[in-house]
Structure I
Amino acid sequence: MKETGSFFVPDGILTDYILESYERGFLSFLLSASYYQLHQPDASKVELRQLDHEIFAELFNYGEDPVNVLFEAVMWEKLGETGESRVDWNQLQDRKERRKETVEPIRSFALKRMNAIDAIENINPDWKIYAVGQFPDVQWDLRFINLGDGYFSVTAQQKFMPACASDTGLRISTQSWFEKIATRHNNSYHPLLNIQSWIRLPFGLVYSIIPLAAGAGIAVGGCAVDAAAQGLGYLCNASLESGVALMRQSPKVLKGTVQPDLRHWENVPSGFIFSTADDLRQEKCFGNLSPNDKSRTVKIID
């Protein structure tokens, strides 16, 4: 009944929020890190296995993303499992994306780490992880082009920080998480939500006609009454103003009906720093951040 009722109201009003793949993965990492801090390595490894399942399982909202793979690689190293870690570094090294500037530093660092593991070098597993900045505001609009991917245009209002790699660590943005939010209603990613959005569109158009017709009726009716009563035009002017004001609500009613469910964790950072430096101030990928991002840096795990 909830799914059927959701055709007539904005997305997410009647149905419970379902975690996106990156959120499920990040939750598994947080649990793994918590068990690690409690000196329960076996429980930490169980959560890392769950994280791996979230990354690679073919679920309805699925998907590998470099941030969670990086969490895996680092946590396996902290747990002394360099063989498991190498698998994840290899995943990062093999990534090929359109935005080379966001992936090349990560790939280069991953390759060096793999070579060090293969050479049985004494690598420093004492990783520290920091959350940096604040996730940009997410805005949306209607876009009736390229309809195969739906009719929503979802944008981030601020830029994500660029990727960074140094001798002691690396920095990665959560832009891949935003892309999951932006493509939530694409047919290739979530066909059910895509179909629901198209079914909801005609209802939104019908709803939007109501204030349009009502506004026109008020304007015309008020002027007709004013003319019949041989008034001075005050009623007609008031009716026109009220009618036009009501008619202007029509686009808002349409957007309010078809708006996508863009809920996400509000406290998601805009990036993460992974560093083996003893002092964060010694980490190059922290030093080149803006003062605002530096002030929003929080250590997740030591």
Structure II
Amino acid sequence: MSKLKIKLGIFLIFLAAAAFGQPKIGISGTVEWDKLEINAVVSLDMASAGLKLPNGRVQSEALIASEYVRLIRPGILNLQVDSSSIIADLVNRGEWNSYEVENIALQGRSVPSALSPDFTSLLAFYTLDIDGISTALIRHRRPAEIPRTLNPVAAPAYTGIIIIASEPLTIHGMKSTALVRPCLFPKIWDAGMKLIYERNMLNPDVGTMVRYFTQQDIFASGPSGLSPAITAVVGSRPLRIFARGVFGINPTDPIISSDDALQIISSEENRALLREGRVALIIDETMLKTPLSGEK
């Protein structure tokens, strides 16, 4: 179909909408941190737009496509960047702009639309990669130095790092506890609140600081006890660490013991694991999927 015909079709849709009232179009979906994906469904009540099957299907798809960016934009803006900021905060501070948000939205993958079970609505399905958003937010060209120690300890050369933080943890500076929440750029601190890992230490070609998994991924069958998915990130001989607490305005940043931190920073091989993003964070399963915040 030519662009002229598509534009004409959309124009006719809006003329119909004026006669039948505002089209009922909305978005629902889930931010899936374990898959690093946003999965969204845009639904259009065809009758509200004055459209009927079979001829109205193409026009319905065109209307959904024209509204998709507006609908998905709030979901992108509400993504947690780090413990203190969501993407909307970056836009408000001028660190990112709305054009970049829209460009991210347009990178979403779609599959052929489908009718709802009651045949009243047309549903369009979109998948947006979160790691693409992480990559777009990384501005540095060279990774910052990872902390070293004047008193290194003997440590094996590990293939990755697993931080187990699936239980409620004490929030630093408070008496309460919380489950660790996922974000794009979590920091890692030691018990003395020395910063061990943050986004500027990551090789910018990697793009993703940590990957999130559940306890099931570290209790799989096989010699290593690790699932294939987590093995792809941390290898077969990872350092396994239990988080001792959590830090941040939003509880996104695990705190590890000073001894465990020394295991990481005492050798160049293990410091490189942070630089390469070979870090897995085990969190409670209920934290891995959050409802998509979008316009209706």
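Only the coordinates and a few stated rules stand behind these numbers; no lab work does. Being a predicted model, the structure only gives us computed values, none of them experimental. Cβ atoms are built from the backbone, for glycine too; each structure is taken alone.
Tabulated data for the structure shown
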read-out: Entry that produces 21.5 once mean count of other Cβ atoms within 10 Å over residues 241-248 is calculated, selected from I, II; value: II
read-out: Kirkwood radius over Cα pairs in Å - highest-scoring structure of I, II; value: I
read-out: With mean count of other Cβ atoms within 10 Å over residues 33-40 derived as 20.5, matching label from I, II; value: II
read-out: When distance in nm of label points 7 Å out along Cα→Cβ at positions 145 and 177 is computed for each of I, II, the largest belongs to; value: II
read-out: Structures I, II, by distance in nm of label points 7 Å out along Cα→Cβ at positions 25 and 49: label with the highest value; value: I
read-out: Ranking I, II by FRET efficiency 1/(1 + (r/R0)^6) of positions 73 and 137 (r between Cβ atoms, R0 = 35 Å, to 0.05), the structure that comes out highest; value: II
read-out: Among I, II, structure where helix-only ellipticity at 222 nm (-39500 (n - 2.57) for each DSSP H run of 4 or more, over all residues; to 500) as derived comes to -8500; value: II
